[in-house]
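All of the numbers you see were taken from the coordinates with simple rules; none came from a lab. Treat the numbers as computed from the prediction; the structure is a model and nothing was measured. Cβ atoms are built from the backbone, for glycine too; each structure is taken alone.
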Structure 1
């Protein structure tokens, strides 16, 4: 599962966010994970903690978990602020784009069916 401090991308409150495990999780914790949530702040790969920085999400909400190398190269600029490596940021952008496209297709299909 996810270890304390592990980073990934997940859907939280219908938004794609960077998440960081708040503690180590085991299979016994399934299907819930306690995470800190971060949203993009600038084009410099900087993410800020959200207004409600701690959330409980289901494992099905996780889109990806970053490899340990990306986690080691992530910089904590200050409390509640992260800077992702370029590869991790590119993956976040791709996942956010795909999710937006999927939501748009669902919305268009719903609008056409009425």
Structure 2
């Protein structure tokens, strides 16, 4: 009987831990959705944006990027890695004033994808 109770307690503990992980993941996802909505309300994107996360920044970081560019209005932005942040920076420069975005990427395929996104 003690073995059964021990097993049940272990199962209960695992279920509680799993539930907590799920709640944390839902919260993170919700925060990213909020950030993405904020990003779209701050910038009028003319075409579909490339995916965020994995190799790209997350939406909450992109919101910070928009805020920094809006507050400081840099004349030159150098983006190492290009991609999503270069596109967001370009839209910001266009919206908030004059400036230049220089995007550098070490892989041609990513540089080409960024160039295609910018030209849309």
Rank structures 1, 2 by distance in nm of label points 7 Å out along Cα→Cβ at positions 36 and 60 and report only the one at the top, that is, the highest.
1
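If you work out mean count of other Cβ atoms within 10 Å over residues 20-27 for 1, 2, which one comes out largest? It would help to have the intermediate numbers written out before the result.
Working: 1: 14.6; 2: 10.0.
When mean count of other Cβ atoms within 10 Å over residues 20-27 is calculated for 1, 2, structure 1 comes out on top.
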Among 1, 2, structure where FRET efficiency 1/(1 + (r/R0)^6) of positions 12 and 52 (r between Cβ atoms, R0 = 41 Å, to 0.05) as derived comes to 0.65
2
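Quick check on the output: -10000 is helix-only ellipticity at 222 nm (-39500 (n - 2.57) for each DSSP H run of 4 or more, over all residues; to 500), derived from one of 1, 2. Which one produced it?
Working: 1: -10000; 2: -23000.
It must be structure 1, since only it matches.
Which one of 1, 2 has Rg/Rh (Cα atoms, Kirkwood Rh), as calculated from the coordinates, equal to 1.25? Please list the in-between numbers first.
On the way: 1: 1.01; 2: 1.25.
It was calculated from structure 2.
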